[in-house]
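Please go over the structures that come below.
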Structure I
């Protein structure tokens with residue numbers, strides 16, 4: 001698991017980036033966001049720079065002046081799919097317009113350092129310098145004369161986009177954190193906070209079974225556990241909204257910190273938090289479906305639909321439910337009984353997959369699978385779907401519809 005966790009960092013670094021504002025042409029991220037190493041030992045991490053300008057940008061990474069004389073630094077481009085180094089060390093990388101580049105960075109402290117939030121400099125010359133945002137493109141670094149725990153942590157959200165959401169102002173949300181201790185064994189207490197922001201969100205957590213995700217400790221505000229060298233414990237986090245939280249990933253963030261017996265932070269990660277719309281309830285409307293390639297030629301054509309969706313459950317971005325789709329094929333009424341699940345994307349638009357069974361006179365005549373996208377405006381949901389019968393009358397189909405929340 002430890003190797004897989006490291007391979008994941010450069011793949012997800014860009015996912016933590018806030019959407020660039022018009023005036024912010026260069027953005028950057030770092031994962032992991034915390035390292036704790038002995039003096040004269042390299043602390044490595046992965047970084048991503050996105051060039052949102054209209055032209056190419058020659059970009060480099062540097063230490064801030066405040067660390068001059070206290071650490072040495074290096075960077076090198078990488079292949080984001082393998083984490084293998086490419087190019088030459090400490091050579092600026094040319095990033096095309098709208099493109100991104102991943103890097104391996106290395107900081108070697110030459111003196112003892114208390115936990116210090118290192119505001120790395122992502123300099124792309126005339127294209128601009130990335131804004132420094134704690135928990136997104138900074139590295140919390142500490143260095144000791146003796147070895148300490150060094151907890152490398154990675155948060156996993158439902159959409160793997162670095163965003164943990166709650167359903168409505170007071171609904172639930174979840175995310176998980178995987179870790180590996182690349183330092184020495186030690187007692188670690190897992191805590192959460194919102195930095196210097198006031199975020200109306202309740203948080204509880206537990207340690208989990210890595211295979212099943214089931215809690216192995218009581219759920220509470222903190223967890224204290226011993227993490228041995230190279231051990232890979234996992235944790236679950238449960239959110240309860242207290243009020244609506246706007247989507248502001250640079251400001252509204254939840255930090256997870258791993259503190260040793262002396263209270264010193266030996267690892268950290270963070271997620272953006274927000275409130276998403278509540279889908280739960282019944283949505284009713286109509287639409288149409290076009291079937292082609294049916295083994296029964298009489299089933300080919302375009303048919304009107306009656307649609308009833310029941311979003312039975314929603315935790316953060318994740319939802320699940322059932323639907324009843326009624327139609328008449330050349331005078332023969334039929335009903336599709338559907339089970340669906342999916343997630344809300346960054347723009348809060350539902351998408352997902354479904355399975356169905358087609359009933360004629362309450363007798364199953366076909367079944368299959370499909371996928372859907374949708375666009376929501378208030379209490380109206382526009383649907384687009386596609387799929388195929390996998391048993392019975394083997395049609396392919398596409399369709400659309402509009403439903404309103406009751």
Structure II
């Protein structure tokens with residue numbers, strides 16, 4: 001098979017004008033045994049391919065496959081719900097389903113609705129049972145303070161991070177729309193060494209995540225004139241006894257979420273999508289195993305991938321492996337959504353970077369709007385995709401920046 005592929009490639013290149021062979025030869029020289037490249041014409045014919053059947057680490061370009069699976073299972077206009085219940089004790093029970101964009105602005109909108117239903121509440125109860133309690137992600141650094149390593153959960157507020165700064169010798173929120181609540185202040189004051197600005201990452205330790213969510217909701221509800229008389233605690237909705245007061249649909253649909261994921265490459269969001277898809281297929285609680293199984297099922301049924309090495313949804317794990325051939329098929333499926341990718345000049349793309357790993361995949365666009373999908377996986381330490389992309393961009397004048 002490899003011999004036939006090589007022969008076809010040679011014949012195809014020989015049919016190109018002499019000027020077109022130079023980029024091909026230069027690309028081949030850039031690719032070492034631990035790298036791969038493939039690029040296709042708009043009709044699917046292969047323009048160049050080297051090591052296309054070698055499984056390699058895709059890094060964050062894996063998020064494209066995760067996004068496709070989320071679109072398949074959830075639908076591109078899916079809006080994450082969050083339910084608000086009350087019970088006979090006048091408690092407010094907040095049941096989350098994994099909304100990755102439950103940010104302060106969204107909570108402000110929710111509070112304006114809830115003030116029409118409540119003048120006072122007793123406890124704020126956080127129901128995060130739609131996800132498994134603690135979900136370790138392969139490849140994520142332990143004890144990390146990086147926002148992209150934020151833990152996944154069913155009720156997440158502001159990406160489970162707190163952004164702060166010092167102003168006139170006082171620690172304040174670095175985001176005007178977000179109040180700096182008591183538990184966040186305590187964690188900031190406990191930092192060693194002390195910091196004047198930055199982000200802290202909330203964890204499942206000591207119930208920090210539901211506590212923070214509850215305090216943020218309390219702050220916005222209080223600002224709307226709703227009096228809270230009880231405590232913040234974890235719990236679960238009793239569907240037979242509790243009354244649904246309001247079902248909130250996120251202001252952001254799945255297309256919007258994926259566009260942000262492509263641009264900012266947030267690992268937390270990628271795995272929120274993975275976990276949600278798994279729960280939709282196999283039922284709650286969401287687990288990493290259910291999410292991975294759902295994506296692999298999608299990959300088998302959509303592309304015929306039988307031996308995909310996929311262990312989490314963001315690409316942070318080095319145990320993820322995919323071939324350039326396989327990824328080209330993923331790009332063909334993502335073609336209707338290519339405008340969700342970052343766009344620079346005549347290129348739509350997703351990048352991926354780990355230590356010693358550089359990846360770039362997407363589409364070059366010609367002056368007529370035709371798309372040429374490409375994949376560049378560099379798994380050789382010390383190298384980047386830059387030299388290969390430089391040659392791709394000047395391929396026989398096919399691509400000219402608008």
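A value of -1000 was computed for helix-only ellipticity at 222 nm (-39500 (n - 2.57) for each DSSP H run of 4 or more, over all residues; to 500); which of I, II is the source structure?
Working: I: -1000; II: -10500.
Matching structure: I.
Suppose relative contact order in percent (Cα under 8 Å, 6 or more apart) works out to 26; of I, II, which structure was it derived from? Before the final figure, lay out each step's value.
Numbers: I: 13; II: 26.
This figure was derived from II.
Which structure, out of I, II, was Cα Rg over 2.2 N^0.38 Å, for residues 163-378 alone calculated from, if the result is 1.29?
Working: I: 1.36; II: 1.29.
Of the options listed, only II reproduces it.
If you work out FRET efficiency 1/(1 + (r/R0)^6) of positions 59 and 131 (r between Cβ atoms, R0 = 30 Å, to 0.05) for I, II, which one comes out largest? Before the final figure, lay out the partial values.
Working: I: 1.00; II: 0.75.
Comparing I, II, the top value of FRET efficiency 1/(1 + (r/R0)^6) of positions 59 and 131 (r between Cβ atoms, R0 = 30 Å, to 0.05) belongs to I.
Quick check for you: by mean count of other Cβ atoms within 10 Å over residues 91-98, which of I, II is greatest? It would help to have the intermediate numbers written out before the result.
Details: I: 14.6; II: 22.9.
Largest one: structure II.
Out of I, II, which one gives 25, 46, 25, 5, 0 for P(r) over Cα pairs in 20 Å bins from 0, in percent as computed from the coordinates? Each step should come with its number before you reach the end.
Values: I: 25, 46, 25, 5, 0; II: 26, 48, 22, 4, 0.
Label of the originating structure: I.
Taken together, the values in this text are just the output of simple stated rules run on the coordinates, not laboratory data. Note that the structure is a prediction, hence the values are computed from the model and not measured. Cβ atoms are built from the backbone, for glycine too; each structure is taken alone.
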